[in-house]
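Since every read-out is calculated from the coordinates, none of them should be taken as a lab result. Predicted, not measured: the structure shown is a model, and the values here were computed from it. Cβ atoms are built from the backbone, for glycine too; each structure is taken alone.
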Structure 1
Amino acid sequence: MNRWKDVLISPETPIIKAIGIIDAGSLQIALVVDASNRLVGTVSDGDVRRAILKGISLDRPVKEIMFTEPTVASPRESRDEIVTTMRMKQLRQIPLLDKDGCVIGLDLWDDLINLQARDNIVVLMAGGLGTRLGELTKNCPKPLLRVGNKPVLETILENCIEYAFKRFYISVNYKADMVKEYFGDGSRWGVEIKYLEEKKRLGTAGALGQLPEIPTEPVLVMNADVLTKINFKHLMEFHEEHNSVATMCVRDYEFQVPFGVVQLDHHRLKNIMEKPVHQFFVNAGIYVLNPEAVSMVPTDEYSDMPALFDTLLQNQLETTAFPIHEYWVDIGHKDDLERANGEYNEVFRD
């Protein structure tokens, strides 16, 4: 996963040394960075060969032959977006940069197209009542409500499968038999699906206490009413890179006060802000939990994710937030369902 760190070189690195780094690895590229780890160029085998044909000495620094305008991507871009860019530009590697232009990863065509099956367990929380959707969930559990041409939970499942997750647990409670009948053992999708039966309401984390096995890898946990195009590969890498015990995905949320807000100093008027906008990060309903965090969920007791994260913070364990900008909608109300249906064909192309 961290192979890209082996191909970081400085602009002053001799071309001959860059050749050795490119040949020694399987990435077929060297990333040229400055002292702050900002990407300033790339060097490929083709760049080296063109330099040789021009008679440039291999003792010269790579800054003389590097490509200074490489195609780059954000770690928040989805796998589909990155694959599309690679296909259009006939690329086999795309450096991933943070907002400051620093290298934080390298996506490879072969890795994206031929993802290795993951050992991570995925837990999809599908036991909610869906009461905010009124009559729509009277005879149908929310995970089976159709968005586009299929149940919302099926789209979530397929998005996870796209990133090579193969082992799933679905927590069920309300109209559990309908969910189990539709998804079965997962063989229709070439994956394994098992069920966590909630005999009583266990909250957004409580079902984890019913896992019949002790996880050996980080567990991906996701609410079964969230449609998103998050790049799960980047999420899992982010979690590992930060040595996190638990990672919460967050969304940027803006709220505009519909009135002028008055600031006072006791009885004196200090300032008036007309309809100010407040910006927050909100819980996006997607988490990555190390086995250590999962073990802290009580068995057969109500527990929700905020409480679990509070416990982790109180124990001074490393927790991180992964901000997502990709498509995301929580199907909590009828308006959300209508919006998702209107956007489905554009966002989730089969």
Structure 2
Amino acid sequence: MTDKIILGIESSCDETAASVVKNGREILSNVINTQIDFHKKYGGVVPEIASRKHIENIDSVIDEALLKAGMTFDDIDAIAVTYGPGLVGALLVGVSSAKALSFATKKPLIAVNHIRGHICANFLAHSDLKPPFVCLVASGGHSHIVKVKDYAEFEILGRTRDDAAGEAFDKIARVLGLGYPGGPLIDELAKSGNPDAIQFPRVRMDKNSLDFSFSGVKTAVINYLHKAEQKGEKIDKADVAASFQAAVTDVLCEHTIEGAIKSGVKTVTLAGGVAANTELRKKMTEECAKHGISVLYPPPVLCTDNAAMIASCGYFEGEKGNFADLTLNAVPNLPL
């Protein structure tokens, strides 16, 4: 088989990233320029700032990815880029750069769905992973349970009806005064708390649905904090963090495992920023073992937004002949 080298470009939120990947499995370079420090003071991502920073960074990030891979554009077989979902201004920077490079180098252009990209991070971390399997994609913007039928064929088994899991983590971290990004801060604080101290709700839409709803648990935590403050009661932030995290991870695990059992698969994978949560990984591994299901997940650097996952997904889309032309545009609400 002739090796295929894909240049991946990612700019859907606040990471400007470029990566060179061989055959969808081997990372030759993975460069990520994060904007976290610029957005911390606002408690979240400011879209206009994100877009401007992408414009400033994208060329140098792409150049660095090629340099680290020891390659030039002549060595690249195709250019893959995230075109949605995400922040429209941020997406447009990556899409415009990829289209310009495709035109200038006469290399094929591949449009990549960001959620599919997260799933494909597992192919980079586990060289022998093959479909079918079930993947929990949990991040600041997405919470999906997906059956991966083939490398470029996906079926949604469940999704959030309101807030994404990562969005809930960020909100609770903010009201606890922990800062941004909230996920890692909640994870760390929860380690010194009691997950059974406070019983926050675990929502089930109906018995046949694998969909999520995290707005209720988010509101319950905020109400608990407000009532305690009004009564002058001391708040143990570690207990709140641990109890909130337990409520969210319980639901994520229960629904994902049920999806795997219903689908008849024996492998569950995790993807997205929340997949880096240590309690989720521990709990999912323990609960899946009770059903003879194995659990795989990427290293933390491949859980957050990166371009290696985009290049990997681009490889598999390209193998199916799914190429784009220069009319490609950003689609901020792109479905899976």
Given a computed value of 3.1 for distance in nm of label points 7 Å out along Cα→Cβ at positions 17 and 321, which structure among 1, 2 does it belong to?
2
Given structures 1, 2, which gives the highest value for relative contact order in percent (Cα under 8 Å, 6 or more apart)?
2
Determine which structure produced the value 20.3 for Kirkwood radius over Cα pairs in Å, calculated from the coordinates; the candidates are 1, 2.
2
For structures 1, 2, which has the highest computed value of mean count of other Cβ atoms within 10 Å over residues 9-16?
2
Mean count of other Cβ atoms within 10 Å over residues 281-288: greatest across 1, 2 for structure 1
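To which of 1, 2 does the computed value -7500 (helix-only ellipticity at 222 nm (-39500 (n - 2.57) for each DSSP H run of 4 or more, over all residues; to 500)) belong?
Working: 1: -7500; 2: -14000.
Going through each structure in turn, the value belongs to 1.
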If you rank structures 1, 2 by FRET efficiency 1/(1 + (r/R0)^6) of positions 65 and 105 (r between Cβ atoms, R0 = 25 Å, to 0.05), the highest one is 2
Winner on distance in nm of label points 7 Å out along Cα→Cβ at positions 121 and 161 once structures 1, 2 are ranked, highest first
2
